[in-house]
Each structure stands twice: as C-alpha cells, then as structure tokens.
Structure 1
Amino acid sequence: MSVGDVAGLIAAIAFVLLVGFLAVPLVKLGRVLDEARVSVKALTDHTVPVLDEAASAVASTNVQIERVDAITSSAAQVSENVSALSSLFAATVGSPMIKVAAFSYGARRALSGLGASARASRSKG
C-alpha cells in the first residue's frame, strides 16, 4: 500500500465517522419534526370543533341582534305614537279641562264660603 492509498483510506474512514456523527442529530431532528407534526394534528383536531362552535355562536348572536333591532324599532315607533297622542290629547282636551278645573275650584271656594257664613249665622242665633 502506498502513501496515497493510506491517505485515501484514512479520508474514507474519516468521512464515514463524519456521516455517523451527523446522522445522530439528523435522526433526532426527524423525531422532533414527527412530534411537532403529531402535536399540530392534535391541536387542529381540538381547535376545529371550537371554531365551529364559535361560528355557530356568532351566527346565533347575529340572529338575536336582528331581533333586538326589530324590537328597538318597534319601541321607537310606539314612543313616537305615544308622544303624538299626548300632544293631540293636550291640544284637544287640555284647554277645556283647565277651564273645568278652574270652574270647579271657584265653585268649591264659593260653596265653602257660603257654608262658613251659614255656620257662623247659626252659631250666633
């Protein structure tokens, strides 16, 4: 064997050792990637139902918001109708009721004055 053959043999052995040393981290990296893949799959399996439930909850909430919007619109319309009715009532009945109230107050005062003078004359007599 010549010096070149020995050098080639040493280089080949060194290359085999280098490949052996590099194979260990590569195998470990492959295991890590396999575990990461399994973890991502498990996470996906657990996340998809949660996302489906969230989408269902959002859809249900949108339906409820539409109902609340309809109720709010109806309440606003009722409020406007009550306001218009009270304005109409005040315009048509308000003035005559004030006059009736004033008349009844005046009549009550007049009658109480007559009653007081009648009691006073009976007590003197």
Structure 2
Amino acid sequence: MADLDYALLADYARVDADGTLTAVGAHRAVIAVPQLPAQQVLAAAGRLWMGRREPAAWLELSARTPEGDVGTISAWEVQPGLEQGEAQGRVSACFAVAVVAPLSSTGPHALVLSVNDVVVAELPFGVVVEV
C-alpha cells in the first residue's frame, strides 16, 4: 500500500527521469492578487513509499475554498519508483502536478491530496487582494 511521506504546495515542481524532485516557491502560504476573479498556477509535489511490486497508486487533487469543496481537478497514477530504497523492500516514488487554480474569493483555500481514494494531505494557502 502506498504511504505518503510528504506533500508540499509550490509555485513550480517537476520530477526528473532519475526521480529527483525539484520544487520552487515551496510551502507558499499566501497568494496576493490585484483583483478577483483571478487565476494562479500552483503545483503539488511529494513522495510516496511503495512496495516494489505493488500496483500503481491513484492520486487525486481536489480543492477546498470558502465557497465549498471543488471536486477532482487533477488525477494521475504513480508507479513504484527505482529511487531510494528502504530496508523493508519499499521504494520511493516522487510526484509533481501543476494546476491552474481559479480564485474567486479571499480567505482560506487548500489543495486536497488523495491516494487511492483516501485523503492524505491538505495543502493550505490564503488568498488576499493586494491594493
């Protein structure tokens, strides 16, 4: 079973062919926009621990806004990786996905990460209008 090691919110993230995860602007806490509505590119990234022979993990990203929950905005599979190994025969698998988030209100927001239909992380951020 895939277990989340960590997840983060960033301005930009990618996973290279060798499994290296690069994140820029990680753990962003506030998004300042000149006016609403607005759009913002956000990335969610992290690492899973998986068994070498287990099936791919199914990841979904949804959102929580002051107006309510937003359903799945991105979904993808993560295969067991060849990256770092653990003594128990598990391997790490990094992931990164970027989405364009429509912002319609100020206040607390979050990207919500699920692995195999179980919510495993909320990546919170606030939205403010910068005058």
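In terms of distance in nm of label points 7 Å out along Cα→Cβ at positions 68 and 108, the structure with the greatest value among 1, 2 is 1.
Calculating distance in nm of label points 7 Å out along Cα→Cβ at positions 52 and 100 for structures 1, 2 picks out 1 as the one with the greatest value. Highest-scoring entry among 1, 2, by Kirkwood radius over Cα pairs in Å, is 1. So Cα Rg over 2.2 N^0.38 Å, for residues 4-43 alone, computed for just one structure, reads 1.94; which one of 1, 2 is that? Going through each structure in turn, the value belongs to 1. Looking across 1, 2, the calculation of FRET efficiency 1/(1 + (r/R0)^6) of positions 12 and 60 (r between Cβ atoms, R0 = 41 Å, to 0.05) that yields 0.05 traces back to 1.
Which structure, out of 1, 2, was distance in nm of label points 7 Å out along Cα→Cβ at positions 36 and 92 derived from, given a value of 8.1? Label of the source structure: 1. To which of 1, 2 does the computed value -35500 (helix-only ellipticity at 222 nm (-39500 (n - 2.57) for each DSSP H run of 4 or more, over all residues; to 500)) belong? Derived from 1, not from the others.
FYI, it's all coordinate maths here, none of it is from the lab. This is a predicted model, so every value here is computed, not measured. Cβ atoms are built from the backbone, for glycine too; each structure is taken alone.
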